[in-house]
Structure I
Amino acid sequence: MYGIEAINANNGWAISVVGITIVFSGLVVLALVISQLHKFLDLYENPRKIKNWFSRGKENDTPLETSAVIMVLTEEQKEIAKQFALLVRTMEDHFSLPRLLNLARISGVKNFHSNLNILLKSAIIFPDKEGYFCWDQDLYIKTISY
């Protein structure tokens, strides 16, 4: 008995399917290992990242830190910050940045993207833990009066 008859008689098709499955699974595992190898090498080079990775859960317990440094703004930036303060007053305590940007665009605020970025960097506008942003009135007054 030779050829296809011999393959059928001795479960040759099942053996070939099992062999192909084993080889394919091995190649998939090898590809996954190679694709993630850079992460393992990075952890090997910087063991402090392992500690940071395990302490991520504790970040939610600590309050958000605001910048202690008060930025010095130009007079034009102070005027634009006052315009943003008026816009924020019309909104709720927790607001979304796209809505604030839309209001600034409609109101005709000059260079509203870059000036909003200045307010974010100075921590006058700061993120809350729910995906929205808040206005720090005390820091705003300190920055404007500077």
Structure II
Amino acid sequence: MSQLTPEMDTEGDVFGVRIAAAIIDFIVVAILLVIFGGIIGGIIGVLLDSFLIISVISALIPILYFIILEGKYGQTAGKRLLNIAVVHEDGSPCTMSSSAIRNVLRIIDQLPAFYILGLVVMLLTDRTQRVGDLAGGTVVVRTE
């Protein structure tokens, strides 16, 4: 992936685009879960009761998808397709640690269901940040 050029001060303009990117990403994650679940389930299922192992992997795949792609590239597949990216509040590239913070806190953003808390917080903050963004010091902006 090439170097991102963030368009700062566009974070208020990307609310709907972030939702669309999240839908794309959840589809990608679902496909990854089916692929890895089938492969790992087939291998491990032969060896031992794989329910616990598959459950752990199923929990890790979505978290690692977001942490690694945003931490390394600033974008997931959905964000890349829709020309938005995660950057630090000062416009510098997102780091792995900021990505880990913002994505582990998805657990909070998802409360009570369907990202309601995250959406409400986004609507109440000037820079359209969810709880994870506030804690990680990140914003989502358009890219050139």
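Coordinate-derived values only; no laboratory data. What you are looking at is a predicted structure, and each value in this text was computed from that prediction instead of being measured. Cβ atoms are built from the backbone, for glycine too; each structure is taken alone.
For distance in nm of label points 7 Å out along Cα→Cβ at positions 88 and 104, which of the structures I, II scores highest?
Top value of distance in nm of label points 7 Å out along Cα→Cβ at positions 88 and 104, among I, II, belongs to structure II.
When Cα extents along the principal axes in Å is computed for each of I, II, which one produces 53, 36, 25? Traced to structure II.
Here Cα extents along the principal axes in Å, for residues 80-135 alone has been calculated and equals 31, 23, 21, so which of I, II was it run on? Going label by label, the one that fits is II.
Kindly point out which one of I, II the value 3.5 was derived from, the read-out being distance in nm of label points 7 Å out along Cα→Cβ at positions 96 and 120. It was calculated from structure II. Looking across I, II, the calculation of relative contact order in percent (Cα under 8 Å, 6 or more apart) that yields 21 traces back to I. Highest-scoring entry among I, II, by distance in nm of label points 7 Å out along Cα→Cβ at positions 40 and 112, is I.
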